[in-house]
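Before anything else, here is the set of structures, which you'll find just below.
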Structure I
Amino acid sequence: MATNQTRQAVQAVWRIESAKIVAGVARLVRDVGLAEEMAQDALVAALEHWPAEGIPDNPGAWLMATAKHRALDHLRRQQMLARKHEEIGADLEAQEALVVPDFVDGLDDKRADVIGDDLLRLIFTACHPVLSTDARVALTLRLLGGLTTQEIARAYLVAEPTIAQRIVRAKRTLAEARVPFELPQGAALAARLASVLEVIYLIFNEGYTATAGDDWMRTELCDEALRLARILAGLAPDESEVLGLVALLELQASRAAARLDGEGRPVLLLEQDRSRWDRLLIRRGLAALERAEALGGALGPYALQAAIAACHARAPAAERTEWPRIVALYDALAQVAPSPVVELNRAVAVAMAFGPEQGLALVDALRDTPALQQYHWLPSVRGDLLERLGHRAEARAEFERAAGLARNAREREFLLGRAAALADPAR
């Protein structure tokens, strides 16, 4: 029976190595669901053996070898039952992989390439467009983030059985659709890459500003998304949008400590203490953006958003922000990724650059947009601009409407606070 100390060690190794193990086994069995089961078997074996035998010098290699033994057993059974002699080559390849584990000190370049290819295959499989967005997110966090079903459910405020069903159905869908465990090529690669980036982006956004619940941020999701983005950038270093996403997440994450006050309440960007921004993350984000720009060509949506975040990161104080440049970047973003939310954000930038009257005119033009009818930031932005123009009663009504639409308790509390402040004639 595993001691608490050993269990914690196993869990730490698992969080780091699980994606590589599932990917390595999936290359052999060509089934993501089956590969995860075999990886889980290896995890159980570690919990059984490591307390008595000690933690191996290379725990990742131990887990990989154990999981691949399970894969070999499965392949042998399949061969015996179906008598598929053509599968002997795959069996021999699997046995050879066990002789030289994928995770050993001093990996040569060829072996490292195999690991990288397997991880890429796993990322592109888990984020396949045949799955719903919710299923892609859950499966990615499970297979690549190493999160348990309980952790995913807690992060998204969804019942654990619901998350479990999503993951099971996702794996079943991949199997029934016969989605190959391989890297897409050509135009298919670009289409699938967009899906991968979207999933990582959605995971980060949910962590950065939670849609519901009592906490405004869920840092564990931000951390997982950033980790996944860094892995992807390491595997695809010449993809501008991958680097753009990494830059965006690094720069956004740099503000995390300043986004909440001592009681966990939201602190808006312009009011944040910039001395609390993480300078290391900012340097990493700016470096990733520079690499994306150096690749040449027009910037994509993630790189453009990163460029906007970079304007804030470079400004030593809020009043020194280059708002006209941000407006220009939003103009470019609206061309490559048009959406009502982009237009609303552009309206905010216009208000900061050229005055609240111009910003309010743009916001008012969006009020009848169907996609924004339940979007609480629309009345919130409008309330802010009305307040700046001195229209306190109208602003208060907008903040109250925004609070009624907000599903996150911290946001609702914040918006009601702004409305209450406008009701006080002394303020």
Structure II
Amino acid sequence: MSAATHPSVGIVGAGLAGLAAATHLHEAGYDVTVFEARNRVGGRVWSEAMNTGHDFASIVERGAEFVLNGYDAMRRLLNLTGLSLVETGMSYYVRALVETPQITTDDVATAGQQAADLARSLPGAPSAEDVLSRLDVDRRVVDALRTRIEISTAVESDKVTAAALNHIASFRKLPSWRVGGGNQGLPKALAARLGHAVRTGETVQRVVQLEEGVAVYTDTAAAIFDAVVVALPLAVVRDRTTVQLPVPEWKQTVLDRVLQGHAAKLHLPLCAVAPASATMSVEGRFWNWTAVDASGRVAPVLSGFMGSEAALQAAAVHEGPARWAEAARATRPDLSFNTDLPALVTDWSTDPLARGAYSAHSPHVRAQDGEALEQPVGDVYFAGEYTDALYTGLMEGAIRSGQRAAQRVTHQLSASRSVPQEVLR
């Protein structure tokens, strides 16, 4: 191979983090190969058409859904691929309480701001529950705030850092968006730009640092790259029985300080289109919404999200949607449900390629852990929403982490360096 050959980079995982890294490297002139075990791209960004009994199908988000203010990296990729956002007509931040309608969203907003201020004043690294226990407000308001924390972080309030309050303390009616036609349109468009460089249905079994280059072994073959970006979910990265990765003890220690959140989504078909709305059940630890889709009308679907392992167990989500669907319907007597069609539940904790929803930080996470999570091991780099300190658990965090990993690669690899792309036998 000539010295003019472009450096090669393997990407493990075709979620937003992996595809963002691959896109950056591809545009910089690198030869990239993306390995994805699923037969689709997007990972935990998964859009699907749902039969609602109407003469049109509605696209539902079985994974990541809302695009919020500050998603600048995502918006740049949407501009690159020619995709657009659709305002949902409801606000991710404002959810009416179904069991205690006398407690207003303003009541919860005020308590949320008090909690965020208190968290900043406490020494050390308190948990969210440490802060909530100190609030001098109506206990029903505190429980509503606790529910909001546990839903949003997908972790129980006594385990997650009080810093989570900074991310959810905004209860203003700010807009929220989705990608027109489904959020998965973005990873699909990025993969289309990469063409044959994306190899779906190919499972990586191990990544090995060599004296020169990195070997990636899949279930069908193996190849050597100048560098590899591992863009897999947190639970998969730290479980060495799924994919063997070069994770030394110092990195494993930092990985273990990050919490794996557990969450599920529910979609219930409606007989008739309803106004855009957002409600929350404190008793059930879930929230529901109806929202505008790419057609410009509210889709005839009630969507739901339940967060924390305890909530999922209480609703027996691992056994199916029946109990949750019944509870969700009971909280929305204003809607007409089409019970002749099945409810659709997506349980990310039982997905073997995810093993959870998204990550959250425990009080034990240190300020320098973000750098350690992304720090490469030899020529192996790491990306994923769990590494982003500001946008932890979000699509924006995944994209930013992938782009940072790609920038690290381009900084480290010289244009003249190359390793033969021979298939290992």
Structure III
Amino acid sequence: MSKSPQRIRGTQDIFGEDADRFQTVVAAFERVRRLYGFRRVEMPVFEATQVFARSIGETTDIVSKEMYSFEDRGGDSLTLRPEFTAGICRAYLSEGWQQYAAVKIATHGPAFRYERPQKGRYRQFHQLDAEIIGAGEPAADVEIIAMGAQLLGELGIGERIELKLNTLGDPATRDAWRDALVEHFRARQKDLSEESRARLEKNPLRILDSKEHQDWPIVDSSPVVDDFLTPDAADYFGRVTAGLDAAGIKWTRDPRLVRGLDYYRHTAFEFVTEDLGAQSAVLAGGRYDGLIESMGGPHTPAVGWAAGIERLSMLIEQPGATGMDAALVPLGEAAEAAAVRIAADLRRAGIACEMAYRGNMKRRMQKANASGARYAIIVGDDELARGEAAVKDLQTGEQRSVAIDRLAEAVRGG
């Protein structure tokens, strides 16, 4: 007997309660994006490899080690998206979305990275993504952070998550800070981890978020961005923090929070939790005013964030029942034929109902209870002859007879 096909490592088949949790996160995101006036977009799952190589940076681990890239039949190098922002910026340029600037965009879906699978990390994972493109004002930073905070609140996890905030300053700030960091780390190069020594040449800011313990004392003594902030950059950050305070959003300053690539400017933020073991980010973003320019477009300010649906799903409380209002329990052939029509009428009336169509009365009632429905609608030959059905409240056990043409009203009205 041949072996049945298996799921590919790093992917997942989402079912049952896990699927309910996943959908709870997506539904909350859709609700919040509408509250904030973000337009929903759908993006291609793959792009030209160069879209990601230019935007994420050739020297990053994502591009050098983790991208799923392949050559198509025409000889073009394509890549499954490892994140959303680069594709959205490509579309902003190629599809003429500049005419809508400042444009607020939200989307969600799968992304792909070839990394070691672990708890909450998959090779095909799912992200929420929100971007404001074409707005250079601090108010845009405040709005995008507030949107993230409201999403976490709607999911019931806001109190267990901390917002960490930093500024990377304007280009002049960043350049001066970067030079000082390179000098600091170069003087202690022999004590750095192998990974940080490699980053020193390619991406020195990333040393600040090193996970290697031997780097931490060197990082702790490194220059901080505040020593290099220009008056304009300090004013910008002050207006962001004042806006968050005005919106009632709690935040904690983290001067070591960085984004390694040169196109990131000003605000960087992460919503972090310790509920998944080691402190980890569940929603993170920042301002990337230089990205579209690095892709060959005009200077275009932008700010955004992304969040992992799987990680958020792991944090939320177990969702309630499947949302069924009623379960139909037909007894006998005539009742089964009638139940098909009753179910169709109920669904057209906006009543979610399940059909318990297999087994004896006991089995069918078990199926009704398992559906999570509030009511069981029991239809037998005797009830049909009277034009009625028995409606049983599955929470209280109370049962009453209701005319078949009044079932929707009875279920809706309780």
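Taking relative contact order in percent (Cα under 8 Å, 6 or more apart) as the criterion, which structure among I, II, III has the greatest value?
Once relative contact order in percent (Cα under 8 Å, 6 or more apart) is worked out for each structure, II has the highest.
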Can you rank I, II, III by Rg/Rh (Cα atoms, Kirkwood Rh), for residues 205-268 alone and just name the one with the largest value? II
Calculated from one of I, II, III, FRET efficiency 1/(1 + (r/R0)^6) of positions 149 and 333 (r between Cβ atoms, R0 = 35 Å, to 0.05) reads 0.85, and the structure in question is II
Suppose helix-only ellipticity at 222 nm (-39500 (n - 2.57) for each DSSP H run of 4 or more, over all residues; to 500) works out to -23500; of I, II, III, which structure was it derived from? I
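Each reported figure results from applying straightforward, stated rules to the coordinates on display, with no laboratory input. These numbers were taken from a predicted model, which means no experiment stands behind them. Cβ atoms are built from the backbone, for glycine too; each structure is taken alone.
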